[in-house]
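Below you'll find a set of structures to go through.
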Structure P
Amino acid sequence: MSHAGEAADRLVTARNSGRPVSWRDVLPLDRAGAYAIQDATLARIGPSGGWKVGASGPEAEPICAPLPASGLLTTGARLSSGFRLRGVEVEVALRVGRALTAEDATLPDRELAGAFDAAYPAIEVVETRLEDRKNSAALAQLADLQSHGALLIGPASTVSLLSVDLKGVEAHLSVGQQISRRTTGGNPAGDIWRLLRWLIRHCADRGAPLLPGQIVTTGSCTGMVFAEEGAWVHARLPRLGEVEVGF
């Protein structure tokens with residue numbers, strides 16, 4: 001069995017058992033190896049319902065991970081005690097309106113916006129299958145679906161997709177009665193269209209082009225906050241809507 005297959009088996013076992021795996025046991029050599037582990041993981045747990053993409057800065061190369069379809073949930077869902085980390089982030093999500101090829105990455109913003117047919121407020125629940133995630137290598141986290149746990153999606157917005165600008169998005173996040181956060185332009189990637197163009201090319205090269213109905217999330221607007229077990233989490237993006245999740 002390949003290293004990717006062995007690493008995926010370890011991650012899936014950790015996912016199913018709730019017993020984390022040493023990050024050193026799933027560490028790939030490079031990003032290509034991390035993406036191979038992602039693909040092998042999805043082959044074992046079920047189809048992708050979309051993608052998460054983000055970048056640490058406006059000039060940084062983006063990174064991505066597929067979103068298991070089983071983890072795409074509607075607002076108001078309550079998640080089981082199997083979530084140990086319970087990190088939450090507020091994000092802007094888009095729905096793919098038509099199949100996209102590498103050539104679509106060259107479209108101007110206005111035409112590219114037309115390839116997506118809805119925008120949503122979303123909460124990504126950050127989870128890990130790794131021991132000592134805080135001190136684990138970034139490539140191990142990337143292999144572990146970039147620490148994706150679940151995605152909560154609010155109602156579709158009527159906002160013009162062309163007007164969605166990560167540099168100006170206002171986001172509000174409350175976690176129980178203890179934590180409240182408000183940010184404007186908090187997504188470090190800055191340009192949503194640069195992220196989407198990169199993802200379109202990446203997915204086409206990976207043999208998994210973006211398909212109609214898939215959801216694409218575009219990185220955290222608030223940074224990550226940790227929820228206590230039993231907490232209720234509420235997020236609001238003033239121009240896009242509201243979304244919530246309970247633990």
Structure Q
Amino acid sequence: MSMRTVDWTALRRDDEEPAAEGLRARKKRILRRRLSDTATEMFMERGFDAVRVAEIAEACGVSEKTVFNYFPTKESLVLDLGEATLQSLRTALADPGLSPVEAVLRILSGELDGITSWLSAQDDPAQAKGMLMRFGMLIRSTPSLRAYQRDMAEQQVAVAAEALARRTESSPDDPEPQIAATALLGLWPIQFQALRRHLDRARTPEELHKAVSADVRRAARLIGSGLDALAPARHRW
């Protein structure tokens with residue numbers, strides 16, 4: 001069985017070809033992308049619960065075991081960006097040259113770049129916007145996907161709290177890094193909501209990027225003020 005899938009590559013910041021990638025690694029990366037793209041298409045067409053992992057495996061010409069070798073859960077087939085965000089948080093929040101808010105805004109901007117670049121590459125902008133809307137609806141209407149998102153968000157808060165605690169020589173369990181991490185990760189829902197709100201209004205991907213970024217930065221300014229107030233003078237972010 002074979003099916004035509006949409007190329008979602010631009011949405012994946014971790015899917016870029018490494019400079020010195022071997023043939024084996026390249027094949028694995030391409031198969032991982034194909035599994036996720038195929039699953040996403042099937043979920044959007046028929047609904048998440050109506051599609052079995054065995055069907056995804058058959059559509060890609062591999063075994064069900066192979067699918068789970070690449071993706072530990074059915075949910076991770078479609079929500080695979082969270083792992084990349086975890087690594088981005090570890091790296092960006094460890095940079096002493098960036099404030100925590102600046103670091104998170106840089107990650108969010110990169111993710112938004114992926115979305116608007118993907119939109120720019122599509123032949124039919126209206127159809128592409130509709131696909132993004134359906135993708136969002138798929139997640140919002142599927143309890144297991146929402147639960148997976150919540151679990152991933154908790155992991156991201158924990159990673160951010162650890163990074164912030166190292167910056168201030170405190171414990172990740174202290175109230176300050178905990179609330180700071182929670183506030184910073186709250187910018188992701190702001191970006192998703194802004195994207196959904198502006199998707200139909202913006203005429204071009206560039207306008208969409210500008211409008212969404214403006215909303216996110218409004219929220220980030222409020223968080224930045226709070227972080228300055230919370231951090232002790234000797235531990236300014």
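Readers should treat all values here as calculations from the given coordinates under stated rules, not as data from a laboratory. Because the structure is a prediction, the values reported are computed rather than measured. Cβ atoms are built from the backbone, for glycine too; each structure is taken alone.
List of remarks:
- Of the structures P, Q, the one that -6500 was derived from, the read-out being helix-only ellipticity at 222 nm (-39500 (n - 2.57) for each DSSP H run of 4 or more, over all residues; to 500): P
- Of the structures P, Q, the one that 4.8 was derived from, the read-out being mean projected area of the Cα convex hull in nm², for residues 96-143 alone: Q
- Of the structures P, Q, the one that 28 was derived from, the read-out being relative contact order in percent (Cα under 8 Å, 6 or more apart): P
- Ranking P, Q by distance in nm of label points 7 Å out along Cα→Cβ at positions 152 and 208, the structure that comes out highest: P
- Which of P, Q yields 24.5 [mean count of other Cβ atoms within 10 Å over residues 120-127, calculated]: P
- Label whose coordinates, when P(r) over Cα pairs in 5 Å bins from 0, in percent, for residues 24-71 alone is calculated, return 5, 19, 23, 23, 19, 9, 2 (choices P, Q): P
- Origin of the value 20.5, where mean count of other Cβ atoms within 10 Å over residues 64-71 was derived from one of P, Q: P
- Cα extents along the principal axes in Å derived as 47, 46, 29 - corresponding label from P, Q: P
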